[in-house]
1. For the read-out helix-only ellipticity at 222 nm (-39500 (n - 2.57) for each DSSP H run of 4 or more, over all residues; to 500), a value of -6000 was computed from one structure; give its label from I, II.
2. Compute mean count of other Cβ atoms within 10 Å over residues 77-84 for each of I, II and report the one that scores greatest.
3. To which of I, II does the computed value 19, 17, 17 (semi-axes √(5λ) of the Cα gyration tensor in Å) belong?
4. Figure out for me which of the structures I, II the number 1.6 belongs to, where distance in nm of label points 7 Å out along Cα→Cβ at positions 101 and 117 was derived from the coordinates.
5. Which one of I, II has FRET efficiency 1/(1 + (r/R0)^6) of positions 37 and 69 (r between Cβ atoms, R0 = 35 Å, to 0.05), as calculated from the coordinates, equal to 0.95?
6. Thinking of I, II, which structure, once distance in nm of label points 7 Å out along Cα→Cβ at positions 21 and 93 is computed, gives back 3.2?
7. Looking at structures I, II, which one was distance in nm of label points 7 Å out along Cα→Cβ at positions 29 and 53 calculated from, given that it came out as 1.5?
8. When relative contact order in percent (Cα under 8 Å, 6 or more apart) is calculated, the result is 30; to which of the structures I, II does this value belong?
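What follows draws every value from the coordinates through simple rules; no lab data is involved. On a predicted model such as this, the values are computed, not experimentally measured, just so you know. Cβ atoms are built from the backbone, for glycine too; each structure is taken alone.
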Structure I
Amino acid sequence: MKKIVPVVIRSSDQGLEILAFQHPLAGIQLVKGTIERDEPYEQAAVRELFEESGLVAEPNPKFIGNLAVKLSRQDWYFYVCQIRTEMPEMWIHHCQDGGGLDFEFFWHPLYQQPDDNWHITFQEALGFIKEKQDLF
C-alpha cells in the first residue's frame with residue numbers, strides 16, 4: 001500500500017523543526033495518508049496535509065524520497081510542502097479520520113531524537129527525513 005507523507009519544515013533559533021502531532025490514540029506522529037487511486041502524489045501530499053492539519057500548502061511540493069517502512073510493509077513517499085501563512089507554535093485540528101479526532105500539532109526539533117512517545121513507525125520515518133535534510 002502506498003502512503004504519502006507531507007513534510008513541513010521551519011527554521012528556528014535552534015535549527016530546523018518538523019511539524020508533528022500527538023494522536024489521541026497512537027502517540028506522536030507525522031501527517032500521513034493513503035494515496036487515492038490515480039491521484040498524483042503531489043496532490044495527495046497537499047490534500048492530506050489539509051485534511052489532517054488544516055494547513056494549505058503551495059502546489060507542487062518537493063519529492064525527497066520514498067521508504068519501505070519495515071513494520072507496516074508500506075511504501076511511504078515524502079514530499080516537502082511549503083506553507084505561505086504564519087503558523088502558530090501549537091494548535092489543535094479536528095480531523096475527520098476515525099470518526100473525528102483532535103490532533104495536537106507542535107514543532108519537533110529535527111536534531112532531537114524522538115522519545116518513546118513517538119509511534120515506532122514514525123521514529124523510522126523521522127530518521128529517513130533527517131538523512132534527506134540537504135534536500136530541503
Structure II
Amino acid sequence: MRPRIIAVGKVKKGWIQQGIQEYWKRLPELSITEIKDSTPAKEAQKVRSLLQSQDRVIVLSEWGKGYTSLEFADFIRQAGATPLAFIIGGPDGVGEEMRAQADHLISLSPMTFTHEMARLFLVEQLYRAKAILNNTGYHK
C-alpha cells in the first residue's frame with residue numbers, strides 16, 4: 001500500500017499537525033501533497049495535474065460511502081498494488097466536477113469536519129487499516 005493524499009489548503013492548527021505527523025511517522029509510505037485553496041474549478045485542475053493514469057481516485061465527500069475500519073481495511077486490501085489517491089477538499093469541500101471524476105466517494109462520518117480534521121482522521125484510518133491488514137494489534 002502506497003497511498004497518497006492530495007489536500008487543498010494547509011493545516012494551520014498545531015495540535016492537528018502534531019497528530020498527522022505522529023501517524024505519518026508510523027506510515028512512511030504515505031505521501032501528502034498540499035495545494036493552494038482557490039476556486040473549486042482551479043483546485044480540480046491542480047488535483048488532476050497531480051494524478052497519474054493508474055491512480056484510483058478516492059474523494060472524501062459527505063455524499064460518499066461510509067465504512068467501518070474493518071471494511072476500510074478490506075477496501076485497501078482489495079486495491080492491491082493499485083495506487084490510491086485520496087482527495088480532500090478545502091474549507092468549501094470538493095467541487096462537483098472532482099466528485100464526478102472520482103472512482104470512489106468515501107465519507108469519514110455523517111458529521112461534517114473541517115478539512116484539517118478530515119486529513120488527521122484519514123491518516124489515522126490509513127494507519128489503522130495497515131495495522132488491521134498486518135494484524136499488529138493497534139485496532140482493538
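1. Structure of origin is I.
2. Max of mean count of other Cβ atoms within 10 Å over residues 77-84: I.
3. Working: I: 19, 17, 17; II: 22, 17, 14.
It traces back to I.
4. Only one of I, II returns 1.6 for distance in nm of label points 7 Å out along Cα→Cβ at positions 101 and 117, namely I.
5. Working: I: 0.95; II: 0.75.
Considering all the candidates, the number was obtained from I.
6. II
7. I
8. Here the read-out was taken from I.
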